[in-house]
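J.: Listed next: structures, encoded as structure tokens.
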Structure 1
Amino acid sequence: MNTRRPLFAWLQAAPLAAVFVVFFLVPLGLIVMVSFWQATDYELIPAFTLQSYLDIGSGCGDGGPCVMLRTYLSTLKFSLLTWAITFVLGFAVAYFLAFHVRSTMWQTVLFIVCTVPFWTSNVIRMISWIPLLGRNGLVNDTLMAAGLVQQPVEWLLFSDFSVVLAFVHLYTMFMIVPIFNSMMRIDRALIEAARDNGATAWQTVWHVVLPLSKTGIVIGSIFVIALVMGDFVTVGVMGGQQIASVGKVIQTQAGVLQFPAAAANAVVLLGVVLLMIVALTRLVDLRKEL
């Protein structure tokens, strides 16, 4: 009987393992393999070369423009800015729902309200910002009518600001949900004990709520960082096709059939994201906490 249990466990895990191998490991292996191939304007040559990886750092050592490195840094900038803003908003909203909304029904209603933007596609939600932030949009018309500006504010749209704004709009919910889940697991007696010992509301949040919510914060951070680092649609639409990101570069390279270059950038981007995720998971043992 004891020898059958491990076999039965392996049989139970086999379907999921097969799906994981076929739909994740095999495509990833193919991408890594293609990243070492050569390419011309009309064909792929399955010959080993590091040229695609060398092109990523081209120009960096001789005072050149180092375009791809700047693109990676720009993508990282968008990721960190979006993470910081979504963390503040997500923590505040989750804290309000967990500790100030007592009724489960109202918590559910407010959660549904938060998910309303997800009832439409991402592209439609991004396009909806254009009539608001455009040169002749509602925001500029209001500012000019109020006499706050003399001419339209150009940086509201097709800029770093509009890209980060769209990212925050799209991904804040991915930060709210895991943080809220962690906060709901906090023993309310700890909050009362902190107050009984004279802790202020801010001290309670800093010394009790924040440390006990770190699992949700890490999970939400992983979601947001991974989504932003690989995004190319938001950057293209809200940046007016004028702002580069690694995802946008990969899309462009694949569109012109430069598959080895696109694959190499995908591998490097995956490595960068994995390093960031590993750094986050060092802050908390997710397997133990979950």
Structure 2
Amino acid sequence: MQIRLGYEIAFQVPQPTPMVLMLNVRPERAMDLHAPDIIKCEPELPVFQYYDSFGNLCSRVFVPPGEIRFSTDTVINDPGVLDDYEPDAVQNAVEDLPPETLQFLLGSRYCETEKLSDLAWREFGHIPPGWGRVAAIVEYANNRITFNYNDARNTRTAYEGWQEQKGVCRDFAHLALTLCRCMNIPARYCTGYLGDIGVPKDTAPMDFSGWFEAYLGNRWYTFDARHNRRRIGRVLIGIGRDAADVAISTIFGPSLLTTFLVTTDEVPG
């Protein structure tokens, strides 16, 4: 299948302002694009790209005072299959984990393992290690938090999400992946495109989505605590320890978001 991807995002800045953007699909998916997802700037500005420590493609741009508009529009080939399901996937012993996964066992900016560890072992310690334990954590987070766009707050941590029992997709992901880490399961935050493909159309405006991956049986698997169901058409943009590592925009100065439109639609036929 084919999926049309794109965005139009605009900011108003009162002074010359450096920005770092994470808006390109992950390098692993670049070959699936019909045309490169080049970041177009209005007014036209030079964009300098680099890869961060997680392998995400980042873009640096220096913006003059006034309004800056970023956009792209492309199509990607997608296998059109549901997220992988492997109920027999085992949990790796910590001593057997690859070194690069160990950082995803630790607490981070939005994921306070030290505050949720006792809860995690109380709730999930009796569940056999492996896929079933992660699935139970996902169901717990899905039931614990109520989704509402009006409840979005970019400072909310996993522990605060657990306390407040409300939030958006990033809050579901932060809570679930933190509980996984507490149970010695490496878990990393993901952001990307996720359209309403194979599910009823959501009436809310399209946005980028947040989910997580857990390391089981020597590979990473996708889990979605907000929807708690396998989905079609995820297109990964970035991975990191939590949302702080994969911010769509990091702006080094005052700014006002004036436009935010995201496109993720299946191409008919």
Structure 3
Amino acid sequence: MPQVIDGKQISAQIKDEVKEKVARLKEQGTTVCLAVIQVGADPASSVYVGNKKKACAYVGIESLSYELPEETSQAELLSLIDGLNKKPEVNGILVQLPLPGHIDEDAVIRAIDPKKDVDGFHPQSVGALCIGQPGFVSCTPAGIIELLKRSGIEIAGKECVVIGRSNIVGKPMAILLLRENGTVTVTHSRTRDLKEVTRRADILVVAIGRPKMITKEYVKDGAVVIDVGIHRNENNKLCGDVDYEDVAPVCSAITPVPGGVGPMTIAMLMYNCVRSIELQ
């Protein structure tokens, strides 16, 4: 049986570490404050925002919540962000994605002060990551590195394959694996003979956005498989991009869905909120 990488347990460890740091900062007279902005009432976004608020309450971070109607204009949203950028008591600003179609996500991400960009999406944060400068790292890829390290999985010298090249997961994931001295290949919709490439992987990170696409034919015996996907199947049960039942018997370690990568994203957001104090 493979090692099942427990994201719930590891994320709880990280949140407890953050909680201690927040308590120490409070003793020194410093509070940590995160502003969360949601435009519209997308049900999945509402769940994520609720989980972020709960995590803030648990670790002792103050949270300001801005729930704006769907018809909020881009100018109104940018004005709110500008005001939060100027508030010294606000350490982190998070705009929940996706935004309604009439708002330019890129313009909104660029409007956030890079020193408050706890999501790690600002071009300055991404540039800093690329050249190894201090800055915020996108929460999901950062969480995956923590999952690997805290599960005793060596990255250095390993053949790492990332399926997916999104700005939020695939690209930063590749850079972080490279930073840990992995040998990295990024695959995508135009990759020829995907199975041949993925079967070379000692560590396979799947962020493709297609339910249960990755079966054992894509996986080398003894590989570590990290599943970033989250979907609802025909029975309304959660599943990932990886066909867990099919792949688990051939790999050495695997993340389940739910309870794998998901909880790590919010834990790393809490970590980034505390890191904002150092960067500011």
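J.: Which structure, out of 1, 2, 3, was helix-only ellipticity at 222 nm (-39500 (n - 2.57) for each DSSP H run of 4 or more, over all residues; to 500) derived from, given a value of -5500? Numbers along the way, then the final one.
T.: Values: 1: -20500; 2: -5500; 3: -12500.
It must be structure 2, since only it matches.
J.: Between 1, 2, 3, which one scores greatest on distance in nm of label points 7 Å out along Cα→Cβ at positions 199 and 223? Can you show the working numbers first?
T.: Numbers: 1: 2.6; 2: 1.7; 3: 1.0.
Once distance in nm of label points 7 Å out along Cα→Cβ at positions 199 and 223 is tallied for 1, 2, 3, the winner is 1.
Computed from the coordinates by the stated procedures, all read-outs in this text should not be read as laboratory data. These numbers were taken from a predicted model, which means no experiment stands behind them. Cβ atoms are built from the backbone, for glycine too; each structure is taken alone.
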